[in-house]
1. One of 1, 2 was used to compute P(r) over Cα pairs in 5 Å bins from 0, in percent, and the result was 1, 7, 14, 17, 16, 15, 11, 8, 5, 3, 1, 0, 0. Which label is that?
2. Could you tell me which structure in 1, 2 was used to calculate FRET efficiency 1/(1 + (r/R0)^6) of positions 2 and 42 (r between Cβ atoms, R0 = 41 Å, to 0.05) as 0.55?
3. Given a value of 0.90 for FRET efficiency 1/(1 + (r/R0)^6) of positions 34 and 114 (r between Cβ atoms, R0 = 25 Å, to 0.05), point me to the structure among 1, 2 it was derived from.
4. Hey, FRET efficiency 1/(1 + (r/R0)^6) of positions 90 and 138 (r between Cβ atoms, R0 = 30 Å, to 0.05) derived from one of 1, 2 reads 1.00; which structure?
Structure 1
Amino acid sequence: MEYYNYIKSLHLIFVITWFAGLFYTPRLFIYHIEAMSKPEPEKSILSAQFKIMTKRLWYIITWPSAILASLFAFWLLFLMPAWLQQDWMLVKLGFVALLYAYHFKCHLIFKELQQDVVKWTSNQMRLWNEGSTLILFAVIFLVILRNALNWIYGVLGIFLLAGMLMLGIKMYKRIRAKNPNA
C-alpha cells in the first residue's frame, strides 16, 4: 500500500479546498444580499459582479473539490474497510453527511441569488456562514482524538465555539451599526 499516503494527501487537499469554497461562498452571499439593498446603478453592478464571482467559485472550486474529496475518501475506505467498524469513523461519516446537506443548501441559496431572489438577511447569512466552521472543528477533533470519552468534551467545545461565534457576530453587528464602513 505504498500509494496510500498519496491518496490520503489528495483527499486532504480536496477537503481543504472544499472547505475554502464553503467558507467563502456564503461570504459572497452576504455581500450579494447587502448589494441588493443599494440604490441603482450600484445594485446592478455589484449584483452582476457577485453572481460571476460566486458562480466561478462554486463550479470551478467548491463542487469539484467536494466530488474529488469524496472520491479519494471512498478509495481510502476501500483500502481500509476496517475503519467502517470504528465508532469515530461512523460519526465522522455522519458529519460528512451533514456537510453535504450544508453544501446542498448553499447550492439552493446560490441558485436563488443567481435569480435575484433574496430570502435571507445578511445577519442570518452570517450565522449560516459559521455552519461549515462548526463541522470542520467537529471532524478535525474527531479524526485526531478518535476517543469516545472525549466526545463529551468535543460536543461541549463545539457548543462553546458556536456561542463564541454568535457573540462575535453580535459584536460585529454593533460595530457596523456605529460605523457602516467597518
Structure 2
Amino acid sequence: MGRTADAIDEGLAIAEAAARLTVRNHILVEAIANDSSYDPERIAEFARATFVALADEQQDAAALMRRQRRAAWGKYSDSHGTHDYRDRDTRNLRRRQKQYTGVAKELRRRAADPEAVRELVDQAREAAWGDVESNLQRRLRVEAMRPEYDPDYATMREARMQALRLVDLPRLGAHRRRLTQTVPEPESD
C-alpha cells in the first residue's frame, strides 16, 4: 500500500470512530432525553446521514486543499505562516486532496451500503448499552455499598472518622446550641 492508501485507511478509521460516537450519542439522547424506544430503522437513517455528513466534511477539506494548491502554484517566496503555502507545497497539497477525496468516496459508499450502515448501528448500540450498563453498575455499587464489599473501606475509615470528629460533631453541637437558645425551657411548677 502507498502513502495515500494508508492515509485514506487512517482517515476512514477516524471517521468511523466519529460516526460510531455520533450515532451512540443519538441513541442515548433519544432513549434518555426524548424517552423514545429503540427503532433500528430510524437509527439506520441517522447513521446514513452521519456517513454523508462526514463525507461532505471530507469533500469540503479536499476542495480547500485544491484551492490552497492553486493559490500556492508559482509562489517561490518564503511563507509567512503555517498555512501560507508555496509552490514547493503543491505536491503535498495534491496528495492531501486525494486522501480527503478517497475518504469521502468510501464514506458515501458505506452510506449507500445497508450492511455497512447496519454494522455501524450495531456497534453504536453496543457502545450505548455499555455506557448505560457501566453507569448502572457504578450507581448500584455506590448506593448499595456495604463495608465488607468496599475495597477502600479500611483505608478511608480514618479519614471518615476524622471528618466526623472535626466537621460533623462540631456542626451538630452548634446546631443543638442554636436549638436550645431559641426554644424556651418548659416551666416547672
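1. Values: 1: 1, 7, 14, 17, 16, 15, 11, 8, 5, 3, 1, 0, 0; 2: 1, 7, 10, 10, 9, 8, 7, 7, 7, 6, 6, 6, 5, 4, 3, 2, 1, 1, 1, 0, 0, 0.
This value belongs to structure 1.
2. The value was obtained from structure 2.
3. Values: 1: 0.90; 2: 0.50.
The value was obtained from structure 1.
4. Label of the source structure: 1.
Values in this text are rule-based calculations from the coordinates and carry no lab data. Just so it is clear, the structure is predicted and the values come from calculations on it, not from any experiment. Cβ atoms are built from the backbone, for glycine too; each structure is taken alone.
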